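Any read-out appearing in this document is the output of simple, stated calculations on the displayed coordinates, not a laboratory observation. The structure presented is a predicted model; accordingly, all values stated were derived computationally and were not measured.
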Structure I
Amino acid sequence: MEIVADASAFLAVVLNESDRDWIIHSTTGRSIISPEVLPYEIGNALIAMKRKGRLNDREILRAFDLSQRIAVRLVSVNIRDAIKIALRFNIYAYDAYYLQCCLENKLPFISLDHRMCDIAESLEIKVVE
């Protein structure tokens, strides 16, 4: 079975955050897919963490390298339809790409972003809890 995972799930794993074990347990035995934007979003999030003083340069590069070792199939999504979702729910297009990925592939969603999970449920996307 496949599942769509967003950048928050990847970051929790590579940064050894408190939800790491839950993410690993919830995705074990499943193939992970994400929109093609995933590595760019991970890179952006890591740089944002540096600006907040949470990570240093070495930690950022290590986390990014670890994220690239996680097996994931990157797929394209219909950007126009994703933008419609972003407009409807007043979210970033980057977030909407994950939801669009779920809709196009009829797959469940895993994220640590509670608002994203709520929006996914309103779109009738199954959310892994």
Structure II
Amino acid sequence: MAHMNVLIVEDEPTHREAAKAFLEEEGWVITTVENGQKALEIVQKNAFDIILLDLRMPVLDGFAFLEQYPRSMRPDGMKIIVMTNLAADPDAERAVRMGADAYLVKSDIDVDQLKVSIEKLL
């Protein structure tokens, strides 16, 4: 897949760095931040193809990010994938209703699944 700019919004350093390492192996440009407030600041200045968004974070969580960065404010073609801990998570479904494009279960994420999910969205 072509060069991609990805923003990972995840408060847990281990998850954040693992996702970054996986995606950098694909040659994608990865930016990471640890909360939704920093994500809101960076999306004002930079264009991303994909945002991987954790729902549960301090400072500003994924839901607040989705409220403050609605689909109408996003560049055409940009996708948001929320990351959740539970397979049947009503919060993930709520995030999709709020404007996320898809969700992935963190425990099931591997690089191949993540790539397939992103490619499906694009």
Structure III
Amino acid sequence: MEKIIFIETGTGIDVHGQNITKACQRAVENAIHYNSMPGIKDYLPEQDLHNMKVNVKLAVPTDKEQVDIELVKQEIPYGTVTVEIIDGGMATTSGIILEEKDDKNDLMYIVNAAVEVGY
């Protein structure tokens, strides 16, 4: 990325089911969901949203190899998306195991996201 225009941050949690991809998707959605970028095209080459570059950094507590990066990329509606997974986040008890929610144990996964937008 040549120029970062802004960075959005978010948190995603999968309380039951221990699905790390779902927690990652929720973190990205949380990061971008409450933002509007009405002037972004003015800063992009050729004023084209397809020239936007998006770097997604995910702090993941466990099961990093199970993250479906292609599903995470689908959370970003425009541009070229890259995903980097780093150590972080948290795996902590949910306090209960719910078999009907596909729980394998009582852990919930918490993921932090930083979404860098630029060109």
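Things to note:
- Parent structure of the calculated result 1.01, given that Cα Rg over 2.2 N^0.38 Å is the read-out and I, II, III the choices: I
- If helix-only ellipticity at 222 nm (-39500 (n - 2.57) for each DSSP H run of 4 or more, over all residues; to 500) is computed and equals -10500, the structure in I, II, III: II
- Read-out relative contact order in percent (Cα under 8 Å, 6 or more apart), computed value 30, structure in I, II, III: I
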